[in-house]
Structure P
Amino acid sequence: MQIFDYLTPLAMNIGVFIILAVSLNLINGMCGQFSLGHAGFWAVGAYTGAAYSVYFAPTALPDFINLFIACGIGFSCAALSGVIIGVPCLRLRGDYLAIATLGFGEIIRIVIMNMDVVGGPRGFTNIPHWSNIFWIYLWVLITIVFVANLLSGTHGRAIISIREDEIAAEAMGINTFKYKTLAFVIGAGFAGVAGALFAHAQQFLHPNGFTFMWSVIILLMIILGGLGSITGSVIGAVVLTILPELLRFMGETVSQWRMVIYSVLLILLMLLRPAGIFGKRELNILKLLGLKRESYHG
């Protein structure tokens, strides 16, 4: 029973991070835009979804309906934040875009910290426990299917062409700003869904739980799995969520040095496999979800 109580929250966290990793990979891996503000969109979805549940959710509705409404609100508010941030920032490239998105992510966190209606620096409490493994992994499936089908179509080809060569894409008549914004907004929206699910699993939110370091960790997940690979995003999220927990149980000495060992293992993996575990490849199962291999490599 104790093992079940430990493994269930861990499995739920893995599902949340899979959604975050797949959504960030749409921006960074598929579209080639270097964003470091994903934790900010995660926070927007978490707090807006939780605010609906605490202040506005009708008690007459079943919990799963209210959870879907909270996820919808989280998606909409995070996507709107993506529009507000993306329109000015996506005219920048490379390191400048990363710095700008990092700054906006921190602005979001500071704004939340100064909003007493959602607890401010004390944290947001009394959030109902509506998330469970079924609903989280249902949203994992929805996210993967949506992104896979997006990439297999015309819009997906346009997004991938921007990653490959933005100048050539513009010369071919592709509205690169439009498609960069589209990828950014969709990625931000699904990060908001992950936030809403996370809020209703943890039942407590604090602004310090959404610092820029979480954006870096999510970025590490997609680099580890492979930039441009949905399968890699899933594997990276699973590995980087489980690995610190495994090291925790390998004796007191290993436990004390677990973060150092964790970092060394990441460095070794990047040296031995710089393209990530999967690179840009996908498992064949994604063909069943609508992602055709030939569309992925242009």
Structure Q
Amino acid sequence: MKNTSIKNILELNASIVLISSAGVLVRCIELDPVLIAFWRGILAVIILGVFVYFKKHSFKIKDKKDRRRLLLSSVLFGGHWITYFYALQVSSVAVGMLSMFTFPAITTLLEPIYFKTKFNKRHLILALVVLLGLYIMLPEINFSNGTTKGIIYGVFSALLYAIRNLTMKSNTEKYESSVLMFYQFLFIALVFSPFLMTNNTSNTFSFFPYILLLGIFTTAIGHTLFVNCFKNFNISTASIIASSQPVFGILLGVLFLNEMPNLFTIIGGALILSTVFIESISSKKE
């Protein structure tokens, strides 16, 4: 852990709150996930492009290995978005977010293998607590309804997201996070732009206020803050603290979509929040 302070922890949690709004916003946008991904990406590219230009950061990614790593992480990020959007659309904010948030547990298992380091027992224990919380929140799985589909899409999205974060780690130590995110969003916008010609886009502007919020606050600001936090936290720590996203997302779902959580959701959410508190205190001490 390096340079970890109250300011770093607050920045990480601010990014989490912003990113957690994606669940409600995607549920409000009745468009194909590929179109949502395009609009989200293109808006974020514009915002970050202007930001990087005025901050006078270099857009250049010098090393070929770094460029290949950035390309791979962009592919993973795009896949994560699409599967996550499908998970939200076929189920609910709670199911989509909670199943995707198996990624901290996946990360804790992959990070030592990825970077050839020792397993951190605390991270493994907290990851298990997160999984227990998710299990309690989703006590019944019926393969004939959207819940199961949401879980499958969500867990696959989690796997892609975990690998993407691990892949991004080395580049965040060399380049500005806003520059890295600019290229990731540019890649997504370019890849999904052809779907504007093959999908029905007639009702796009009906949902444009939600698209703007998703592109600017949730994506350009939220994800850039989160990637920037990789400089001050290892990936497992950032991922475990980020496990509070489903709780914030569910609360937003209650406020704006009237998706009321049941007792199991409250108990599971409390377990997840407990890991956030423990990891925040532990990372501050380190």
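Any read-out appearing in this document is the output of simple, stated calculations on the displayed coordinates, not a laboratory observation. All values derive from a computational prediction rather than experimental measurement. Cβ atoms are built from the backbone, for glycine too; each structure is taken alone.
Suppose you compute FRET efficiency 1/(1 + (r/R0)^6) of positions 108 and 164 (r between Cβ atoms, R0 = 25 Å, to 0.05) for every structure in P, Q: which one lands on 0.20?
Details: P: 0.20; Q: 0.95.
Clearly, the read-out refers to P.
Tell me which structure, out of P, Q, gives 17.1 once mean count of other Cβ atoms within 10 Å over residues 172-179 is calculated. Show your work: numbers first, answer last.
Details: P: 14.0; Q: 17.1.
Traced to structure Q.
Looking across P, Q, the calculation of mean count of other Cβ atoms within 10 Å over residues 28-35 that yields 24.6 traces back to P.
Taking Cα Rg over 2.2 N^0.38 Å, for residues 44-99 alone for each of P, Q, which is largest?
On the way: P: 1.52; Q: 1.58.
When Cα Rg over 2.2 N^0.38 Å, for residues 44-99 alone is computed for each of P, Q, structure Q gives the biggest number.
By the measure relative contact order in percent (Cα under 8 Å, 6 or more apart), tell me the structure among P, Q with the highest figure. Top value of relative contact order in percent (Cα under 8 Å, 6 or more apart), among P, Q, belongs to structure Q.
State the single structure among P, Q that was used to calculate percent of Cα pairs over 33 Å apart, giving 21. Label of the originating structure: P.
By the measure Cα Rg over 2.2 N^0.38 Å, for residues 140-195 alone, tell me the structure among P, Q with the highest figure. For this comparison of Cα Rg over 2.2 N^0.38 Å, for residues 140-195 alone, the top structure is Q.
Quick check: 11.1 is what I get for mean count of other Cβ atoms within 10 Å over residues 52-59, calculated from one of P, Q. Which structure matches? Could you put the intermediate results ahead of the total?
Details: P: 14.1; Q: 11.1.
Clearly, the read-out refers to Q.
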